[in-house]
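Got some structures for you, see below.
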Structure P
Amino acid sequence: MLDREDPSHRWKAAEALARIRDERSVEPLIHVLTDEDWRVRQKAAWALGKIGDPRALVPLRRALMHEREGVKEIILEALDEIKRAL
């Protein structure tokens, strides 16, 4: 579902993956951090924070450098959540 054409399907998929907190979701969510739609990127960052896997730390930091303000805030929260989970 993360590869659907409709952005709303992609961000809803990211939200669902956060709820199940399956570590197999981490790599696909990292890939979605470069989605063309900012809402999808924001939801992917949020989901990665909820999952709490340290593999997301570097990609989230990288995404932080090129992101708009609303998404940056979520990325910072996700980074904090992951660090607390370590």
Structure Q
Amino acid sequence: VSYAKGPAVLFENVMGYDIPVLGNAFGSIKRLEIGLETTDFSEIGQRIADMTKMEIPSGIFNKIRKLPELSKMSESFPKLEKSGPV
């Protein structure tokens, strides 16, 4: 499926597991753009680099100032969508 740039496959009832399994989610450039919410892949690399360089702030005031950066990190977690392009 992956080499043929075929569809994403979702196995909802995997024996022995409580969660579904998704395969080939990023099997095409279009799905990568949708999943990463960008068409500029160098921008993704920069976002990851910025997150790994984040220093732990000292003091309550500096920690509060870092909250906007931390909220950006929450955008990188998976989201459940009911429908959309494949």
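If Rg and Dmax of the Cα atoms in Å is computed to be 17.5, 53, which of P, Q is the source?
Only one of P, Q returns 17.5, 53 for Rg and Dmax of the Cα atoms in Å, namely Q.
Which of the displayed structures (P, Q) returns the greatest value of relative contact order in percent (Cα under 8 Å, 6 or more apart) on calculation?
With respect to relative contact order in percent (Cα under 8 Å, 6 or more apart), the highest-scoring structure among P, Q is P.
One of P, Q was used to calculate helix-only ellipticity at 222 nm (-39500 (n - 2.57) for each DSSP H run of 4 or more, over all residues; to 500), giving -11000; which?
Q
Quick one: mean count of other Cβ atoms within 10 Å over residues 40-47 came out at 11.5 when computed from one of P, Q, so which one is it?
Source structure for this number: Q.
No value in this document is a laboratory result; all are computed from the given coordinates. Just so it is clear, the structure is predicted and the values come from calculations on it, not from any experiment. Cβ atoms are built from the backbone, for glycine too; each structure is taken alone.
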